[in-house]
Structure 1
Amino acid sequence: MKTVIKGFIVHQQWAWEEKGEITFRTYDPRLATGKETHRVVAVIQEHEFEVETPDDFDPRPQQVQALEKEMQKVRADFAARVTEIERQISTLTCLEAA
């Protein structure tokens with residue numbers, strides 16, 4: 001199956017960069033309403049290209065994999081925070097007993 005991707009070729013430069021980069025956006029950045037002051041984006045031209053995708057492409061396995069990875073990170077962050085809280089409680093209870 002052929003899929004047409006339409007968008008914009010843009011030049012993007014962050015305030016701290018000496019040179020910007022050319023990138024592709026699927027939306028018109030001139031219509032973005034954010035108040036971002038650290039980046040300047042200039043549209044070079046509209047562009048579209050065609051890609052061949054398998055007729056039976058199923059994104060779900062990759063989506064599940066991404067969610068499982070995110071869940072592992074959340075669990076690790078949670079465990080680290082619980083450990084920190086337990087350490088703080090231990091420190092405080094040691095001070096009470098002294």
Structure 2
Amino acid sequence: MSRNLLDLDSLPYGTVNRLMELDNRLVGTPNYMGLAFFWHTDYKHYLRDCTYAQRRKIHHKLLRHNLALNGESEAHDQIILQVLHGKKLSNGWVVTETKLR
């Protein structure tokens with residue numbers, strides 16, 4: 001099975017901008033693509049550097065648990081840590097904490 005990956009860095013700015021606009025409209029739905037930002041500022045260092053797939057997984061888990069996407073709480077922390085624990089982020093940092101705040 002082959003996988004085609006979309007390299008946003010290779011696309012023209014206008015194309016990326018349109019994709020971001022679309023994904024902003026998809027925040028809060030099952031169709032969210034993982035491009036747009038939805039999180040509380042407390043989580044920016046974790047979520048801006050994780051993969052689109054990791055963002056989608058966190059987004060969907062927050063929705064399933066009826067948590068505000070832009071909220072912050074112990075429940076948010078646990079979902080983020082559950083998805084990211086042990087993962088190497090694009091900035092090179094490996095998530096190893098058991099608490100975020």
Suppose helix-only ellipticity at 222 nm (-39500 (n - 2.57) for each DSSP H run of 4 or more, over all residues; to 500) works out to -12500; of 1, 2, which structure was it derived from? 2
Compare distance in nm of label points 7 Å out along Cα→Cβ at positions 19 and 83 across structures 1, 2 and report the one with the greatest value. 1
Suppose log10 I(q)/I(0) by the Debye sum over Cα atoms at q = 0.13, 0.14, 0.18, 0.20 Å⁻¹ works out to -0.48, -0.56, -0.89, -1.06; of 1, 2, which structure was it derived from? 2
When relative contact order in percent (Cα under 8 Å, 6 or more apart) is calculated for structures 1, 2, the one with the largest value is 1
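Where a number appears in this text, it was derived from the coordinates with a stated rule and is not lab data. Predicted, not measured: the structure shown is a model, and the values here were computed from it. Cβ atoms are built from the backbone, for glycine too; each structure is taken alone.
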